[in-house]
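Bear in mind these aren't lab numbers, they're just calculated from the coordinates by the rules spelled out. Please read these numbers as outputs of a predicted model, since none were measured by experiment. Cβ atoms are built from the backbone, for glycine too; each structure is taken alone.
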Structure I
Amino acid sequence: MQRAFNIASLKVTVIGAARSGLAAARLLHQKGVTVFLTELSPAESYPEAAAILANERIPHEFGGHSDRMYESDLIVVSPGVPSDAPVLLEAERRGMPVISEIEVGAMFIDGPIIAVTGTNGKTTTTTLAGEICKASGRNTLVGGNIGLAFTDALLVHPLPVDITVLEVSSFQLDTCVSFHPSTAIITTITPDHLNRYHGSFQEYVASKQRIFMNQNAQDNLIYSQDNPVVEHAVKTARARLFPVSVQQRLSRGGWRENGHLMIDAGFGGEVLVRVEDLQVRGAHNHMNVLMAALAARLEGIPIDVIRQAVMEFRGVEHRLEFVIELDGVTWVNDSKATNVDSVVIALQSYKQPVVLIAGGRDKGTPYDPLLELVKERVHTMVLIGEAADRMEAAFAPVTRVTRARDMQEAVNIARAAARPGDIAMLSPGCASFDMYDNFEHRGRVFKQCVRAFCREPLVA
């Protein structure tokens with residue numbers, strides 16, 4: 001059990017009434033902890049949270065942070081609150097410890113934790129690792145940055161938990177203190193969220209490194225050897241290192257060889273699966289499969305169980321998700337592509353010409369890695385959201401660019417531009433919060449707009 005604090009004896013302030021903050025406050029309250037939640041926005045912005053807090057009699061305030069928040073021993077912060085927020089700077093000035101909601105959840109878990117972070121691939125890797133653990137018969141909790149927040153999952157998941165699989169974002173890692181996964185995974189690290197990290201890629205990398213800061217020689221760290229940034233980042237780790245590559249054969253970890261995926265978790269080289277037997281496509285998914293399978297093997301799950309779960313895995317919603325084929329055009333939902341590198345992967349996954357719907361809330365990352373691919377593969381780009389001005393300036397010199405006010409208009413434009421044999425794809429390369437609750441909401445709206453074509457013929 002990983003308790004840096006005897007939390008039951010403390011007064012705790014939770015900052016933020018979004019899903020993870022609310023869940024942390026509820027869990028702590030249920031565990032008998034004296035807790036107070038504070039939210040900068042008015043109650044009207046979080047009507048459901050306000051109702052729950054009132055119903056469960058959890059002390060709280062909306063519409064600003066009063067000095068009451070500092071009448072505590074510990075602060076728990078939602079990942080949406082930046083580390084340089086005035087309330088956190090003031091807490092630091094007062095010498096108050098600040099921890100992540102992820103850290104709170106880990107305090108109530110006895111079993112091993114598989115934690116996955118990275119710029120891309122973490123949702124697929126987390127989901128598959130969870131499916132493998134469930135297939136082994138273990139009572140498995142899956143959450144974190146996907147599905148339910150960690151503390152929210154603990155409110156509803158039957159205890160005790162045998163094994164926990166978490167997707168962990170850099171925002172969550174920023175305020176982790178004692179978080180200690182038995183197996184950590186770093187998928188990739190490429191520029192992302194630079195608006196959060198003052199334009200500093202190194203700050204972002206340092207945040208990702210926090211996933212292994214409390215690991216020791218008995219723990220495992222799985223990482224992409226094909227990503228130079230990751231390969232360099234893990235040099236300071238104390239855990240046992242297990243590299244993964246789809247570019248070269250390795251003597252340990254996971255690799256692709258002669259049409260097979262192979263793993264060696266200390267039991268000798270084992271054939272995991274033939275590539276042709278996978279239901280997910282692309283080198284990036286081969287990497288995700290290898291990482292998830294290796295993590296499960298290191299946690300003692302039999303290879304036969306892992307192999308069967310891997311072959312049955314169909315991928316995750318909103319990541320290169322097939323929606324429909326209509327009039328010879330294949331529609332793909334890749335709303336999970338919230339950064340530039342994800343769009344690179346998406347475009348590399350198809351040989352057909354592409355009509356690309358992109359845009360949303362800008363993260364401040366350069367678009368340079370996309371320019372040649374867009375020039376080569378995208379004949380029409382439809383832009384939405386706050387980033388449209390910046391994206392148009394970047395991509396108009398290399399392809400046809402048009403603008404749309406909302407998703408329905410974007411889909412209509414894409415349908416008119418698409419030709420038989422094309423891929424019409426939502427792969428935004430940006431966050432969703434300018435127009436949608438999250439990337440899932442954005443993806444669902446896209447699919448609704450596309451599927452409406454089955455009922456409404458294209459008007460010339």
Structure II
Amino acid sequence: MQLLKNIEMYAQYQPYDCALQFDAELISYNALQARIVAIVEQLHDIPENQCVALTMNNPMSTILYYLALIKKGCIPCVMDFRWTQEQVNKLIEKYDIAYLINNDLKVILFKQVEQNTTEIDNILHIGFTSGTTGLPKAYYRNELSWLYSYEETEKLMENEIDTMIAPGPLSHSLSLFVCIFALYSGRKFIGQQQFNAKVLMNKMKTDKTIKHCALFVVPTMLDTCVAWNSSMQQIRYIFTTGDKLQHRLRNSVTMLFPNAILIEFFGTSEASFISYNYNNEAPSHSVGKLFPNVKVNLDQVDEYGIGKLKVKSNMVFSGYIGDSHPNDDWIEIGDFASLNSDGYLYLHGRQHDRMIIGGRNVYPSEIERFAQNFKEFKEVLVISESHSKFGEIAVLLYTANQEVTYREFKHYLTQYLARYQVPSKLVKVSRMYYTQSGKIARKLMRSLYLKGELKQ
């Protein structure tokens with residue numbers, strides 16, 4: 001495994017350089033290598049080729065045991081420490097995970113499994129999808145796919161970067177990706193056990209070892225960071241993913257982080273990178289140009305050129321557990337998308353979010369893009385509600401300091417959208433609820449609205 005070879009090399013040639021820091025806990029490359037070797041010895045009772053779940057809440061322990069398991073020839077399964085015991089047990093049962101290492105660093109044997117029978121080479125880990133519906137799906141991530149992803153990321157960073165920062169949980173593919181990227185390239189990685197924007201901003205401001213850093217966050221995290229109104233010179237690159245950035249947030253980033261180049265990228269846990277918007281060069285509402293090693297296919301294209309997005313690249317995962325290896329198969333992303341003549345990719349919403357209103361396709365994300373620029377709105381979300389005449393109608397939920405009249409809102413929105421796309425209802429709510437990855441929880445918000453449980 002090239003990752004382990006590189007860590008061993010850095011332990012020799014830059015032994016005292018910081019490799020990992022989570023809050024007040026840090027470790028050098030030399031100490032990291034020693035800890036990996038020591039933990040491998042501790043895990044002597046676990047045979048090779050076993051899947052081992054990691055459920056500890058300490059991120060330093062998580063990554064140390066992750067690396068030790070790879071060195072031992074096992075497959076780490078990084079689980080979210082916030083999952084319930086019931087969820088963990090169901091996943092262990094479903095995917096034949098033999099061992100679990102808990103918060104006390106105790107090894108628990110769940111079942112005797114002779115060995116993992118996958119024929120996939122150089123597996124880094126088993127990851128889990130975000131699981132917006134039902135149990136998360138488990139998938140294989142091999143090393144080579146991430147090495148190709150690292151190559152593409154390096155091409156976007158023209159300035160030398162000494163530190164990579166990703167404050168999200170390691171169970172989310174973005175933070176784990178960045179952590180492994182930093183170790184693979186001999187850089188310092190900074191993470192957090194629990195995201196805290198104030199602590200993070202202070203850290204970047206006061207840590208004299210950080211000369212040039214790259215920050216990897218989702219938009220809600222970035223929004224919280226800029227709320228502290230603290231200017232930061234060391235940030236050279238800000239990578240965001242998950243949702244499009246609002247104009248307000250873009251402007252704040254430009255003011256507070258004047259040296260930073262903003263790179264929005266679109267990707268998934270399974271596909272890695274798909275497209276990117278470099279320093280706002282892409283047209284408004286586009287998710288940018290495709291990475292050079294990505295091919296896309298649009299299936300079942302409608303009259304507007306919108307179809308189901310499928311991708312193929314050397315950065316994709318190695319398949320879901322229990323499914324056949326994707327090989328050169330197209331991976332279905334689950335989004336409706338279109339591609340313009342200049343090669344810019346546009347997303348039109350998740351397949352399961354699409355509404356059919358009076359026989360016309362309506363995509364909530366398209367409405368949200370324009371609605372979020374309305375001066376009174378802080379956050380917006382479009383959901384569906386059943387209707388006897390039209391089949392369903394669109395309802396816009398929003399947070400704001402004051403009530404907005406429907407007439408005022410409709411007048412604004414009809415400047416940008418067709419009449420059938422304008423929501424039939426406008427509802428002010430006291431707050432939005434979020435998924436663990438920081439996105440607005442669309443399914444939960446809709447359920448609460450239909451039950452009449454949203455506070456207004």
Structure III
Amino acid sequence: MQNDNTFLGTERIGKLLFRLALPAVTAQLVNMLYNLVDRIYIGHIPETGSLALTGVGVCMPLIMLISAFAALVSMGAAPRASICMGEGNYADAERILGNSFTLLLAVAIVLTPIFTFFRDDLLLAFGATENTIQYASEYMGVYALGTIFVQLALGLNAFITAQGYAKISMFTVLIGAVCNIVLDPLFIFAFNMGVRGAALATILSQAISAAWVLSFLLGKRTTLRLKTANMRLHAKLILPCIALGLSPFIMQATESVLNICFNTSLRTYGGDLAVGAMTILSSVMQFAMLPLQGLTQGAQPIVSYSFGARNSARVKEGFFLLLKCCVAYSSLLWLAVMLFPQLFAGMFTPDPVLIEYTVWALRIYMAVSLIFGVQIACQQTFVAIGNAKTSLFLACLRKLILLIPLIYILPEIFADQAMAVYLAEPVADFIAVSVTALLFAKQFKQALNRLETQAQH
């Protein structure tokens with residue numbers, strides 16, 4: 001079975017990236033449907049749709065935080081498993097998988113009661129108002145109960161991708177999304193459950209996805225098999241994985257903090273209308289982020305495996321191809337948003353007032369998203385080659401060091417304070433991308449030189 005993965009180090013990179021990235025990108029696009037379909041259906045609930053949409057938008061920081069904990073475990077552990085396979089050390093790769101499974105279960109056990117019993121306090125802190133708290137609480141009360149399914153589906157699926165089984169990984173997401181699309185209108189409208197129905201549809205879909213992942217990793221087709229013997233936690237094995245996973249964790253977890261900052265500031269300067277627009281803006285940003293993450297997921301096994309095998313030329317080739325693809329996608333999406341903002345806004349609400357407000361906000365918010373492909377490609381390559389420290393710094397730079405302070409500073413400078421809040425995003429993005437590109441140019445060259453030296457010995 002071990003030889004099944006050698007194609008990661010031998011097959012032509014262009015062909016291999018297409019083979020791995022296409023299912024991963026498809027999976028990410030389909031994954032968007034989980035939240036987007038919820039929001040589209042919720043936004044069209046008669047009479048209460050706009051308020052319900054805003055209420056569910058307030059839930060997003062908590063939902064992102066749940067996903068972030070899955071990333072903390074899997075997005076650090078999966079690249080390390082790929083590096084181990086590149087070194088020919090399949091035993092440690094399987095141990096990492098087993099340890100990750102145990103850690104994901106532990107995370108779910110801790111998070112479920114916290115998000116169940118303290119949800120109202122958290123939601124109010126995250127920007128819910130007396131008009132929207134009812135809808136936010138109803139949605140989160142059901143969603144929190146499915147935390148274990150989210151952890152297993154998202155967390156373990158990364159190990160399927162890391163082995164190069166991109167199509168299997170894609171089906172994990174596809175199965176869940178199809179179930180969600182079918183169940184959403186049934187629970188929301190047919191059973192008249194409203195936002196509770198949307199949340200129930202989502203967690204049931206995640207449960208089905210989790211069952212699919214477990215059946216594969218316990219079966220005969222996988223290279224790395226989930227075994228009870230490997231589930232006892234070992235600090236020396238799992239702590240380096242967590243260190244590497246801190247970067248994607250912070251990237252996702254800070255989205256929660258970011259949403260709090262955006263929602264509370266916009267509530268002050270623009271009211272529920274501005275918060276509702278932010279819900280749509282964050283959804284559109286998913287159009288930018290998730291396919292880019294799909295591309296990096298496709299490239300990660302190639303880069304990590306080649307790095308473990310000391311093949312510097314292949315690591316370099318893999319990165320530059322990834323960079324070209326990421327920049328091409330982010331540029332095309334930027335163009336679409338700038339030309340057709342009404343189309344994106346109209347997907348989520350029929351309210352003409354909300355659409356009009358969202359159109360101008362979207363053009364400001366996404367003003368420099370065309371260069372965001374550089375940020376994602378460089379930052380995720382740092383993760384793929386095991387450079388935890390730099391990846392962690394870059395994750396902190398964009399959001400914690402730049403974006404969050406700018407959300408509060410810019411409204412003090414500009415007369416249109418709501419506009420200034422939205423403007424914080426492109427300003428932070430431009431600075432972050434510039435710093436990332438400079439750091440990567442220096443450190444990536446050093447990493448390649450070290451690989452070449454090691455290969456010679």
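Supply the structure label, taken from I, II, III, corresponding to mean count of other Cβ atoms within 10 Å over residues 37-44 with the calculated value 13.8. Going through each structure in turn, the value belongs to II.
Source structure of the calculated read-out (mean count of other Cβ atoms within 10 Å over residues 69-76, 21.5) within I, II, III: II.
In terms of Rg/Rh (Cα atoms, Kirkwood Rh), for residues 157-276 alone, the structure with the greatest value among I, II, III is III. A value of 15.5 for mean count of other Cβ atoms within 10 Å over residues 269-276, calculated from one of I, II, III, originates in structure I.
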